[in-house]
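Please find the structures below.
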Structure P
């Protein structure tokens, strides 16, 4: 009796080798190992961070994240992660390695997620500051741009400003703004 397992195609494996070096959302089909019929599609959102990368894999109803250091073998590591999720197996040994989850702080992950999503309310995990939120919405002035502002405990801290369209510049702006807000809050408290 053959067991059916799901695998990424060789094309998906080659595409992932390129995709792990950039930020974006990519879709990959998983094929049945015996019939080669597509049984599932994984949506893989990759975000390049300062000291590593975050891969968020949506597969059916499940959403799982993995933080990896920037290494040459990230594509096969991500393939193993996706296929393990698709087949309901526990994570393969060594993915992720000890300490890799610490490469990207919760704050950096949240801000990069906000830059990618470009809309919504994001409650920021800033040490010593409760209820710091980043609010993002489409700009009323320029529908192609995103307006953002910060709130603390439901009260506005900043006026709305436009987010740069370049993702890395937008992240740097938000990161610097949060650091300044937190420093000012601590000084005033």
Structure Q
């Protein structure tokens, strides 16, 4: 088109028509693209939430595995270092067995570990939470056995349904191993 030969009003009209059609085209295309843009934003937000959730889960799983190792260490501590003959002599003399750690301290540590465990459980998967609960329960049993005022000869033996301290310790160790394995497989080996 040669605008120079035409009247300036025609050029202005064409400019206005082109501006209006461009604006209408932009509005229509943005209106048509809006659902796709909203879907893209929703997918992006979902991916970000999933990544943040996985990061939080791995952090809490690591804390749980660390806590399980701490519980395992705590369960192994505190037993008296005495021989069987010393234990029999103390029993015959009706003396209490010597302890490395006081009962009050053992109970306080057990309560602190139980509280920390309870704080982590909501962030774990169902199977991981069951393992941590099991570890905490076995640690509770070990602590109660260790701090019990019932004499050893009056306790129910494991053969008759009583608790076996070694079995409880082994279950704590197995649970701690399982949580550490879950952390490694879910959070470190896939990166």
Structure R
């Protein structure tokens, strides 16, 4: 297992590894989730909060909609479908069965995705949650990750871990995230 890094350090590492168009297969990293805000030129705090609210299934304020654009993730990064029910299911699972291996959020994908349509194949696939003392840890599996888009994804995951933890007995804090992506690239090109 790799040494745990802060979210911003993981973003820097991803950016360094993929510069000059390099592709990294099966990138994995243990991430400390105490601070998941990684602001960049593309993702201000306001943009990150808008995307996270959307993907968590919350209502957006009208001014938040201005942050949405294809170059910030498009259909591949839309994880909203059924999210409120999925969060409730994970909370119920970990409340009733704290050691469960079934506290999983699956991101919907088309059963037979077409390779020429981004919306058919979401980048994030699954999040697996488990209690670890006073922390809530998770494992996430990505089909693909662009280093440029990582700030949006890690903000969503951190907020999701925070929400699930806040709804559990004992209110565990976000702990560690084991992060795995099949392919890591610099940007969405």
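Ranked by percent of Cα pairs over 24 Å apart, for residues 29-124 alone, which of P, Q, R sits at the highest value?
Numbers: P: 27; Q: 57; R: 35.
Once percent of Cα pairs over 24 Å apart, for residues 29-124 alone is tallied for P, Q, R, the winner is Q.
Taking relative contact order in percent (Cα under 8 Å, 6 or more apart) from the coordinates of each of P, Q, R, which one would give 30?
Derived from R, not from the others.
Figure out for me which of the structures P, Q, R the number 9, 37, 38, 14, 1 belongs to, where P(r) over Cα pairs in 10 Å bins from 0, in percent was derived from the coordinates.
Only structure R yields this read-out.
Where a number appears in this text, it was derived from the coordinates with a stated rule and is not lab data. Note that the structure is predicted; figures quoted are calculated from it, not measured.
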